[in-house]
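> Got some structures for you, see below.
The numbers here are math on the coordinates, done by the rules we state, and not lab data. Just so it is clear, the model here is predicted, and its values are computed rather than measured. Cβ atoms are built from the backbone, for glycine too; each structure is taken alone.
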Structure P
Amino acid sequence: GGVRNPCPAGRFGADLGLTSDLCSGACQAGYFCPAKSTSRTQSVCGGADKYCPQGSTGPSVVSAGFHSAPLDVGPTVRTRQSECPPGSYCDGGVRHPCKAGRYGSAVRLTDADCSGPCKAGYYCPEGSTSDEAIRCGAASLICP
C-alpha cells in the first residue's frame, strides 16, 4: 500500500482514497477539526466565550469587549466575534444590556458599570446609550 497521511488540523477526511492534504474539505464554521478528523463537525466549538470560523484547528477565545456571534445559533457553535454595541457590556463572550439607571455610550464596554450613572434629573431605562435618556418630571415619570 501507499503512504497514509492524516488530514491536517482544520480539515477533515470523510472519504477513502484521498490524494491531497485538502482532504474532503474545511471544517464547518462553529466547529473545529484537530488533525485526523473524519467529520466536518468533528468537535463542537465550545461555550459563548469561544468562536470557530470555517476551517478552525481549535476554538478562538472571544476578545474583551466583544461577544460571540451570530446570536441566532446556540452558544456552543458560534462562528465569529462582534464588537459590543453601545447600551451594553460584554463579559466572557456574552452581551448584557446596561442596567436601568446606567448608560453605555461607547462600544466594547466590559463591565456592568457601563459608562456610568445617569445624570441627576434624568432616567435611563435598561440599555440606554445616553446619560440624559429621559428627563424626569413628566406626569408619567417621577424620579427620586
Structure Q
Amino acid sequence: TIECGGSFEDVADRIAQDGLERYFTAEELFAPESRDYDIELFFNPVRIEMHQASTIACGESGASGFDITLAMDIEHHNFGLVTPDTLLGWINPAAMDKMAAFDAERSNHFKQLYREQDGALYPRRNQKLFMITSNLDIARSDCLWYAALAE
C-alpha cells in the first residue's frame, strides 16, 4: 500500500503522480543511497471494519443513534503514533461486537486492540494507523483504517 493523502486533498494527486514516476524510473527501488525520502514498513497490519448493518457518523462528539462516530480530525492520525489516550471517536458499547480488526487470516482482534470507555473509543496499545478515511461511504463499504502495533 502506498499512501498519498486524503481523497479530498488536492496535493494527493501530485504525490501519487510523483510516486508513480519514481517507481517506474528507479533503477533499484529500495537502495538507501538513491532515496531522498523515508520508507516506513508496517508488519502484520489489521484492517478495521464495521459490520454492514452498522451506522457511522463523523463529528465533534458522539452522534445520537449511530453505532460509531469518528472524530472530526481522524485523518490527522494517518501514519502517526496513537497511544492508549488518543480519542479516535465515540462508540455505542453494544457496537463493539459489530467492529472487526481482521488480520491476514481473517481473525478478529478488535477487542484486543480497542476499548470503549464512557462511550469513547481508544486504542489499547500504541499503534500506527494508516489509510484512515473520514469519507463515510468508503468507511461503510471498505474499511475505516489499517493499524499496526508500534512499540
Structure R
Amino acid sequence: MNSHHLELEITETSVIHDIENAIKAVKEFRKLGFSVALDDFGTGLSSLSYLKRIPISTIKIDKSFVDGVPQSEKDSSVLSAIVKLCNSLKLQVVIEGVEVKEQFDFITSLSESMYIQGYYFSRPQNPEDLIAWIQERELHVNAQLIN
C-alpha cells in the first residue's frame, strides 16, 4: 500500500510529553509520504504552538468544542475561530463528536472543506452491521441518482 493513502494520528496529549521528539517523528513520517493528523486538538495546554511547530496535515477538533454548539454563542465562536485558523493554515479539518442535526447544520455552515465524525451519522457497529449499513446507503444513493 502506498503511504500517501494512509494518515497517521498522534494525540495532542502525547505530544505534550516530548515535543521535540514528536516534531522529529512527524517530519520523518512526512518524508516517507504519510500525512499526519493531530487528534483531540484543544485538549492540551499549548495547542496553538503545535500548529506552527509540528508539520501536520490534519487537525481533528475534539468533541469538547462541539458539545455546546450551536446553543452557546461562546462555544460556537470558539469552534468557528478554530476552523478559520486551520483553513488559513491550509490544514485539513476533522470535527469529532457531532451528535445532532443542529450541530451538523452549524458546522457545515463554517466551511465546505472539512470532514465530520460522530453519532449523528452512526453509532459504532460490528462488521456485519456496518456492511449492511453501507449497502443500505448505497441503495439509497443509487435510487436518488435514478430519480
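> Kindly point out which one of P, Q, R the value -0.32, -0.46 was derived from, the read-out being log10 I(q)/I(0) by the Debye sum over Cα atoms at q = 0.09, 0.11 Å⁻¹.
Q
> Using distance in nm of label points 7 Å out along Cα→Cβ at positions 68 and 116 as the calculated read-out, with 1.2 as its value, let me know the right label among P, Q, R.
Structure of origin is Q.
> For which of the structures P, Q, R does the calculation of distance in nm of label points 7 Å out along Cα→Cβ at positions 12 and 44 return 0.9?
Values: P: 1.5; Q: 3.0; R: 0.9.
Answer by label: R.
> Have a look at P, Q, R and say which one yields -5000 for helix-only ellipticity at 222 nm (-39500 (n - 2.57) for each DSSP H run of 4 or more, over all residues; to 500), as calculated. Walk me through the numbers on the way to the answer.
Numbers: P: 0; Q: -5000; R: -15000.
Traced to structure Q.
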